[in-house]
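Each in structure tokens, the structures are laid out below.
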Structure I
Amino acid sequence: MKKRYWFLSIAVGLAIVAFTPPADRYFEIARNMEIFASLFKVTNDLYVDEVSPTKMMHDGVDAMLNSLDPYTNYFSEDQVEDFRIINTGEYGGIGALTRTFNKRTVVSMVYDSYPAYKNGLRIGDEVIKINDVDLAKLTVEEAGQLMKGQANTMVKLTVKRFGHDKLIELEFKREKIKISNVPYSGMLGTDIGFIQLTEFTTDAGKEVKNALASLKEKGAKHVILDLRGNGGGLLNEAVNICNLFIPKGKKVVDTKGKIEEFNQTYETKQAPFDVDIPVVVLINRSSASASEIVAGTLQDYDRAVIVGEKSFGKGLVQLSKPLPYNAMVKYTTAKYYTASGRCIQVLDYTHRRADGSAGPVPDSLKQAFKTKNGRTVFDGGGIDPDVKVDAREMASITSALLANGFVFDFATQYAHEHKTIAEPRLFSLSDAEYAEFVAWMKGKKLSYASELDTQLQELEEMAKKEKYLNDLKPTLEQLRQRVRESRKQDMLLFKDQIKKLLEEEIASRYYLERGVVEVGFKYDDEVKKAIEVLHNPALYQKTLNIK
């Protein structure tokens, strides 16, 4: 912690010099760099224990940059490849995703057009070895590095499969893997096309365009663009996606920073794909950055009805810059402003609280802007949906079942015992099958604390602090006992939540990504509301103030 404070104080010193004249600033930079170098050397020489110079420097740089905002980051040479994957969606591998449950590494998804699926790897397989190296001896990061590699190189996996007594060895030739920005698109009924966009990496705009064209060929007269959970990515791809629905030459977004070259206006450059088809965009609290540019721009032009929750509120733009020794830094250069002129950044990192934390932009400072049709929208707090749909909060027991792998493991067993299931949109666990899951869980150890448990603990701590604990202790114990008794009914009380997760996990075993999406439609309140809006032209036009 002391080291972090030293580095943080240097960062503050460097920030201060930004407000001094150039000559004084260069002196301040040189002085602080000399202090930093001396401090770094003395610490390495004299500290009581051995220290890692690389780790100490990395910690110091991280603390310095984190004092600015969470999006300005340093990447060492061995982290640069992961950064590239995030931006391009491409890597050398076999086309499989893994998760870790209680020190078990299991295959959670395989892609049918890549080596993993073609050569027999299946969801539910537990990876025991990679190239004969026991995973128990590796960190998660080390295992990930072993799995990835140059295209056309070989990798061998030793896996444990449910229902098989012996371990299975599988070999794969790595390929160039391109993670799809649009993992799913399909028809909802006869006239609504649904496009799920989860990334904004290279070619996101092209993939959305291709999906849109395919859906229109199938009869789509309306479109739902799902941006829920999409944390953003490349700004130019957000512009390309907006360009599908609004005319050429329209402003999408402005970026403004302290350096003039970062002040740019991004406009649509191509002829649009379809300026008339009714559109609903789905967003939630995890829709951020490029997702908010798309949602905000289409809202500003009254080109789409926005349905769901208020978005995350990230209105900052980052650029990357190479550093010596193949390292890299990603730094915030500007804020972005949607077509109406609003910046949706929710946290103010420039004016921090006394404790150093960043607070939201006060309501008193938020400004009103107008959409093309005269609707009022606000800055400083994400994108507000035109039609709000409150998300269903996941219960404590549901989160625990998911996090501990019980939903995953039951789905693996179910798939072993059932060769086929119905198509995802028709598949549903029967009451008897759900009862089997409840019975199966009786032999498992599941520990979780509900929100009520947490509040009771806080109440007890407060009572102890205020010297009331002796008087309140019997009452608190009675309440705890009532909570424990009520918890026995959680599996039935939250049946719909748990059943949805089970059905999605089971469907993935047979239909991969398509199964997960389609089996969830019947539970999806946002999709149901979007369909309602699109099938009611008067409501659609009223929402967008179309006269």
Structure II
Amino acid sequence: MKKIPLLIFLILLPLIVNAEKDDIHLDVKQHTFSNGLELLVVERHLSPTFSAIVRFKAGSADEKPGITGTAHLLEHMLFKGTKNIGTANHDAEIPIMDKIDIVAHYLSDAINESRNPLYRGGTEKIDSLRSLIADLQKEQKQYIIKDEFWETYLRHGGLGLNASTGNDGTQYYVSLPSNKLELWAYMESDRLANPILREFYSERDVVYEERRLSIDNSPSGKLYEQLNATAFTASSYSWPILGWASDLETVLREEVEEFFRQYYSPNNIVIAIVGDVKFDEVVKLVEKYFGNIPPSEKPVPPVTTMEPEQEGERRVAVAFDAEPRLAVGWHMMAGGDVDQEVFDVISNLLTSGRTSRLYKSLVEKKQMVSSIRAISAFTRFPDIFTIVAIPKAGYSVEEVEKAIYEEIDRLQNEGPTGWELQRVRNQLEADYVRGLQSNRGMAFGLANMQAQVGDWGYLLILKEKRRAVTADDVKRVLAEYFTEDNRTVAYLVKPDRGISAESAKIQKLNKRQAVKK
């Protein structure tokens, strides 16, 4: 493939947003460095602080079976320090980490061997290897300066230091006094250039426990996981962001390091900085600290497997000892595609506020549910529009599901009123303005849109497209997408109690399929 030289460029794109009585003046200055790193800056001299976000264009969707959960695991690991931060003697750590890696290979092999249905051995070998890794980790601890990354930021006035991982990306963020801009540039460039995944296997256990609490022991987590696993057959959105438990038990440090080298490179990063800074100074400091970090040796591989069109309704009943709940998903397009704005309007028409259709009907009038929520996705690849509801005592998930469809059919046939559309436009615009009022909110919005669709200015384009949605648009999209063949339904039901004949049949089928696997 012919290589196109990267040009360093600067674009000044003024954007003025007016909503309600608030005025947000957004003057975005953009710079792309020779190694591909993209920088967005908004000078906002309201207080002597700034917020910065380092947004990697890599999330759980970029993983593959066997290493699911890697992007989220890296979110944890990149707070463990570098060759220069978090260690009293990096050179002394290396031989110990090499030994840990060797034992970890044996442990992974032993775990995989034990999963063979013909395996008749015990767990002694696995337990012994885990114990050996724990002993080596204790030896390494004498060189570790715990939480030095966090504490350095905190000592210098850092607020809101954290990170998050999604299907489409991972972001690390912090707010600091304006005179700490160079500290930020040093810290973030160092963990990009010199990360050390120390305490990897103990942190892997922490993430495994996080998965157990937020998915395996959570009714909402389990329901969402099974909804996505059923709705998607080819898309990488089919696995959870936290990863499958079996992968978290066996993924190796070197596999996670390889994922880092492939995806966490300057040519796959957007940095957004908003606050009391000067653009020229930011460019100079980012060039000084990030400019010599080379791009990935291999081109960042695109995700090419696309979800095929669904050809018939899918259902899954999830046995869980909690109050029943329901999730319904309809396939929709990727963020930025045609009709994205119509889905956003539909979600607000259905469940945003006390005057929304499903709230008025199912919560207030019929009192069938304690909560109901519609979610319009904005993602890199085609996703699902989801409605989640928790029935009140005395109502089954089947009754709630039927009532939801009745309201959707009514909206499709009648269309929204002019008053409803204006209410939704006002809500969406108010949410838009609120999201940009804080430095961090603005940085998030800019970095996310630049990473997702390649143009931060789509923030404004989407706002205008939402304003233009008509009643006919709503009716058309409901008729085209909200069909039986295009939907997936997930029920949460108590084990062997209160299960309808249909749900019991689905449960039995799921068990048979699990046995075959």
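Suppose relative contact order in percent (Cα under 8 Å, 6 or more apart) works out to 21; of I, II, which structure was it derived from?
On the way: I: 11; II: 21.
It traces back to II.
Comparing percent of Cα pairs over 25 Å apart, for residues 108-315 alone across I, II, which structure shows the greatest value?
Numbers: I: 51; II: 57.
Max of percent of Cα pairs over 25 Å apart, for residues 108-315 alone: II.
For the read-out distance in nm of label points 7 Å out along Cα→Cβ at positions 356 and 372, a value of 4.7 was computed from one structure; give its label from I, II.
On the way: I: 4.7; II: 1.0.
It traces back to I.
Related question: For the read-out mean count of other Cβ atoms within 10 Å over residues 28-35, a value of 18.5 was computed from one structure; give its label from I, II. Write down the numbers at each step before the final one.
Values: I: 13.2; II: 18.5.
The correct label is II.
A value of 31 was derived for percent of Cα pairs over 43 Å apart; which structure in I, II was it taken from? All intermediate terms of the calculation are to be shown ahead of the outcome.
Numbers: I: 31; II: 24.
Structure of origin is I.
Now for a different question. Hey, mean count of other Cβ atoms within 10 Å over residues 460-467 derived from one of I, II reads 15.8; which structure? Write down the numbers at each step before the final one.
Values: I: 12.1; II: 15.8.
Structure of origin is II.
Which structure, out of I, II, was FRET efficiency 1/(1 + (r/R0)^6) of positions 196 and 252 (r between Cβ atoms, R0 = 25 Å, to 0.05) derived from, given a value of 0.95?
II
Values quoted throughout were computed directly from the atomic coordinates according to the rules given, and no laboratory measurement underlies them. Keep in mind it's a predicted model, so treat the numbers as computed, not measured. Cβ atoms are built from the backbone, for glycine too; each structure is taken alone.
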